[in-house]
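Only the coordinates and a few stated rules stand behind these numbers; no lab work does. For clarity, every value in this text was computed on a predicted model and none was experimentally measured. Cβ atoms are built from the backbone, for glycine too; each structure is taken alone.
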Structure I
Amino acid sequence: VGGKYVKPDLNISDEGNAGNQAYVTYLPTHSYALSQWNNNKIPQIVAGSIAVDGFQLADFSVYNVTYSDCPNSPWVIVRHTSSSKTVAQLAVEIGKIPAGMRQATSTYLVYPESHNGAIGALSGYLVGKASYYFPTALVHEHGHSVDGYLVSPNPTVTSYSDTTAWRNTVLADGYTATAYGTSSHAENFADIGRVVLINNIYPGGIAALFPGHPNLGQIASQVSLFGTVAGSYYQKESQCGSNKYAFPSVFVHVP
């Protein structure tokens with residue numbers, strides 16, 4: 001990235017910290033309805049990850065989850081039967097993410113704790129072990145999906161964080177929101193999204209959550225540009241729209 005950060009960086013990245021607690025407290029919980037698929041098919045979009053990560057298709061159950069903030073278009077949860085969270089618990093965690101952000105993906109692939117990784121965003125779906133399905137992790141990963149799909153100049157091919165406009169703004173500020181954000185423009189974009197969401201839901205915004213923190217002025221241009229480009233999706237009462245990521249339409253049959 002070429003930016004720096006001020007220690008301590010903003011405490012927004014881990015479960016149980018101030019940022020995560022802000023999401024837990026101020027993001028509404030949406031009602032939902034679950035319906036399980038039959039046992040002989042799985043969305044093709046996630047089948048490759050399941051194979052590469054060493055799991056068996058037959059060990060997953062697939063559900064539609066329809067939320068009250070987007071009642072006409074469901075998402076899909078593909079859950080390993082040994083996952084540490086039930087499908088109902090997962091539906092609640094995913095439903096905390098504003099629909100404007102949530103619409104940037106279609107499917108959630110959920111692994112047991114034996115999986116070596118944490119959680120990540122791929123084209124059209126999130127994948128990770130169940131213990132990483134908590135608010136601030138989901139906010140960050142949906143940020144990647146927003147970056148690569150909703151605000152991308154070439155959706156699913158490039159990301160907004162690849163653009164000259166974003167990178168010049170980062171360089172002008174000279175700082176990132178978190179230490180992790182220094183690892184790439186994409187990671188920084190997703191973490192600036194965490195800041196923008198807190199600004200939109202927490203009374204007094206990020207400045208009230210972290211009063212006097214030196215980093216806040218140092219990322220101001222990025223926060224402003226992010227708000228212009230993607231801020232409408234980061235409103236707690238945002239809705240899904242015509243650009244919602246398409247529901248999976250190609251399936252793999254499970255033996």
Structure II
Amino acid sequence: MPLPPPGLFDAAFAAAFVATFITGVMRGFAGFGAGMALIPVYSLLWGPVVGVPVLILIEIPATLQLLPRAWKAIDWRAALLLGIPAVIGARFGAELLVELPADLMRQATAVLVVIAVIALWFGWRYRGRRPAPLTAGVGATTGLLAGATGIGGPPVILYQLAADGPVERHRATLIGFYVPLEAALVTFYLLFGLFTPQVLWLGVLLALPFMAGIVFGQHLFGRADENAFRRVTLLFLGAVAIYALVA
């Protein structure tokens with residue numbers, strides 16, 4: 001592990017630390033939402049080429065932390081049918097992250113979050129048939145967006161949470177789906193040289209408040225008013241995205 005780069009512990013790091021803890025609470029309670037909250041913040045502070053790989057690094061221990069509790073409820077057929085195409089899409093998404101201008105990527109992620117927040121606020125879900133090619137297409141789209149912007153969640157969330165069966169199973173399946181996707185993203189970002197000393201140190205240090213927030217969010221799950229928490233979360237996500245869009 002290289003030494004911390006000069007100026008790492010600045011005002012930007014302090015802001016990211018607080019935002020990361022709050023987002024960890026959301027992730028622990030709902031099982032998703034980290035990218036939608038943190039990528040606009042990280043992109044404003046450090047740019048997408050730093051912010052997106054940092055998010056992936058803090059998501060890995062978080063996913064592993066959530067996985068044991070979710071393991072028995074995961075629908076592995078659905079997770080793999082989504083996850084394998086997502087790995088392929090992630091390869092091309094990582095290339096877009098490297099090649100496209102930083103300002104364009106920052107604005108694109110903010111717009112994506114605003115659209116997702118509107119869809120989630122009004123309860124939009126995919127209600128049609130779910131043939132395997134469509135499920136695979138959702139997975140590939142999720143991987144592409146995750147690789148390019150760090151925000152792959154909205155397509156698979158809107159698709160998966162409307163499926164038949166208990167919400168707990170779909171939440172667990174989403175957690176299982178992220179395992180192969182995150183492993184692929186780490187591989188591709190490594191190949192593209194995105195894991196600089198700054199990224200590695202930020203990933204290690206910000207994983208601490210993120211995981212602490214997740215523990216607190218898991219404690220709230222089943223105790224807090226889920227609808228009220230969901231509304232507050234969406235308002236927070238929308239405010240962050242709009243600020244990132246106009247800043």
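Among I, II, considering only distance in nm of label points 7 Å out along Cα→Cβ at positions 98 and 194, which has the greatest calculated value? Each step should come with its number before you reach the end.
On the way: I: 1.7; II: 1.0.
Structure I gives the largest value of distance in nm of label points 7 Å out along Cα→Cβ at positions 98 and 194 among I, II.
Determine which structure produced the value 3.5 for distance in nm of label points 7 Å out along Cα→Cβ at positions 10 and 218, calculated from the coordinates; the candidates are I, II.
Details: I: 1.3; II: 3.5.
Label of the source structure: II.
Who wins on Kirkwood radius over Cα pairs in Å, for residues 122-201 alone among I, II, i.e. which is largest? Numbers along the way, then the final one.
On the way: I: 13.1; II: 14.0.
Going through I, II one by one, Kirkwood radius over Cα pairs in Å, for residues 122-201 alone peaks for structure II.
Could you tell me which structure in I, II was used to calculate relative contact order in percent (Cα under 8 Å, 6 or more apart) as 27?
Only one of I, II returns 27 for relative contact order in percent (Cα under 8 Å, 6 or more apart), namely I.
For which of I, II does helix-only ellipticity at 222 nm (-39500 (n - 2.57) for each DSSP H run of 4 or more, over all residues; to 500), calculated from the coordinates, equal -27000?
Details: I: -10000; II: -27000.
Value -27000 for helix-only ellipticity at 222 nm (-39500 (n - 2.57) for each DSSP H run of 4 or more, over all residues; to 500) corresponds to II out of I, II.
Say we calculate mean count of other Cβ atoms within 10 Å over residues 130-137 for every structure; which of I, II gives the highest result?
Numbers: I: 21.8; II: 14.0.
Structure I comes out on top.
Given a computed value of 0.2 for distance in nm of label points 7 Å out along Cα→Cβ at positions 82 and 114, which structure among I, II does it belong to? Working shown, then result.
Values: I: 0.2; II: 2.6.
Among I, II, the structure yielding 0.2 for distance in nm of label points 7 Å out along Cα→Cβ at positions 82 and 114 is I.
State the single structure among I, II that was used to calculate P(r) over Cα pairs in 10 Å bins from 0, in percent, for residues 74-169 alone, giving 17, 47, 26, 9, 1.
On the way: I: 17, 47, 26, 9, 1; II: 16, 44, 32, 8, 0.
Of the options listed, only I reproduces it.
Comparing FRET efficiency 1/(1 + (r/R0)^6) of positions 58 and 186 (r between Cβ atoms, R0 = 41 Å, to 0.05) across I, II, which is largest?
Answer by largest value of FRET efficiency 1/(1 + (r/R0)^6) of positions 58 and 186 (r between Cβ atoms, R0 = 41 Å, to 0.05): II.
Determine which structure produced the value 0.5 for distance in nm of label points 7 Å out along Cα→Cβ at positions 34 and 178, calculated from the coordinates; the candidates are I, II.
Numbers: I: 2.8; II: 0.5.
Going through each structure in turn, the value belongs to II.
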